[in-house]
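Chemist: Okay, got some structures for you below.
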Structure P
């Protein structure tokens, strides 16, 4: 579609290292490849080898679990072999979920084996706040196309999340910047690093659109969850003198 995913990925990582090297960790929220290609996973692994920030990889509907694990055999997985993990940081628990259903469907799935793992990890978290990362949104995002391929068993999945325990849900999949609340839980999603989906079908003549790629910068603590979307490839100086507007604003 006229876009170079490797160049954009490289630019994204470089920007993160330049401006957010102090980040606790990075999460790449799925669709690590276009068709689960071994070469794509090998290139991803090679690029991340010298990336200085701990990085967690999720699987999306474009991924292939067995191909991914053949390249990342050391990667975390649950007892059933799904690419899921949990870790604690700053007295909070972060859950990385595997919602890959598999072809031919692009929708997500969270089966009984994965649910059993999630129940165990939520119980283990106790009273600590929980942050959930997943590829597929577990509710409607009011987008006619993407709502057809959200998480299949969304109601059953959401029933597993205790009220008040989950502080925020982060997801991908939508190719749009999205944020809001659902049943008291806040959520957010960044757009893709490559093509996007127009908010309104027909607003452009193609199914996908060329809109700014972004990554999210998250500040999470006991009193707030703050998510910034940074359009790193579209950050240019304004048409103004560099010394302008440098007075006291407060």
Structure Q
């Protein structure tokens, strides 16, 4: 069994957050620069307490870490270079479902030598998630619709968030279990009770224009248009429960408004 690391550097947004939640004081040296961006990070304020890194092998090696945390999509060149230099690198796969989050928590706890803290976090997560299952009386049909018309089905973390909140995902009706590009015409014809879109980033991205298309807006009343904040949806951490809570509130509003 590897010794408990004392100098940990994380270079992935999702490992950043798990490490910040579980690491002992002084154990975590640096997190990725993405961790301090409130648009994508659920712990942007906490991340300000750590020096940021940009995922470069040179800068990370000079920190003299005894452990580097990375994601499977993190710069492979950096990971390979650090490994060649003899640095221990632990690679985490993305979580594609709510049931994969406990494994992420346990693994991070074991790697950091923080098993007890991880167990406490896990028990709280599972209890809070279970609480959502008791209140659903009807499952409104909903669609996730993001930039470029991308939708996500039940075999995705976002799709699992919808299920936990009590929605039925219309992407499943048309074969998008893993996600894909759904034409706007198809979405309108499916007539979901709610369309969940991401909050546009500052600037003028034509990829996001589809989320504000007149045909989509005309097909939905104000109640049925939900938005999600990327920071609570992208990583397999307990922060996904904030997204479930937000979507459950939308579902309750829909069912109450329509007499169900």
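Read-outs throughout are calculated quantities, based only on the coordinates presented, and are distinct from any laboratory measurement. Fair warning: this is a prediction, and the values are worked out from it, not measured in the lab. Cβ atoms are built from the backbone, for glycine too; each structure is taken alone.
Chemist: Taking mean projected area of the Cα convex hull in nm² for each of P, Q, which is largest?
Modeler: Working: P: 16.0; Q: 14.9.
When mean projected area of the Cα convex hull in nm² is calculated for P, Q, structure P comes out on top.
Chemist: May I pose another question? Give the label, chosen from P, Q, of the structure having the highest value of distance in nm of label points 7 Å out along Cα→Cβ at positions 91 and 187.
Modeler: Working: P: 2.9; Q: 3.4.
Going through P, Q one by one, distance in nm of label points 7 Å out along Cα→Cβ at positions 91 and 187 is largest in Q.
Chemist: A value of 18 was computed for relative contact order in percent (Cα under 8 Å, 6 or more apart); which of P, Q is the source structure? Provide the component values of the computation, followed by the final result.
Modeler: Details: P: 13; Q: 18.
Among P, Q, the structure yielding 18 for relative contact order in percent (Cα under 8 Å, 6 or more apart) is Q.
Chemist: Of structures P, Q, which gives -11000 when helix-only ellipticity at 222 nm (-39500 (n - 2.57) for each DSSP H run of 4 or more, over all residues; to 500) is computed from the coordinates?
Modeler: On the way: P: -6500; Q: -11000.
The read-out was computed on structure Q.
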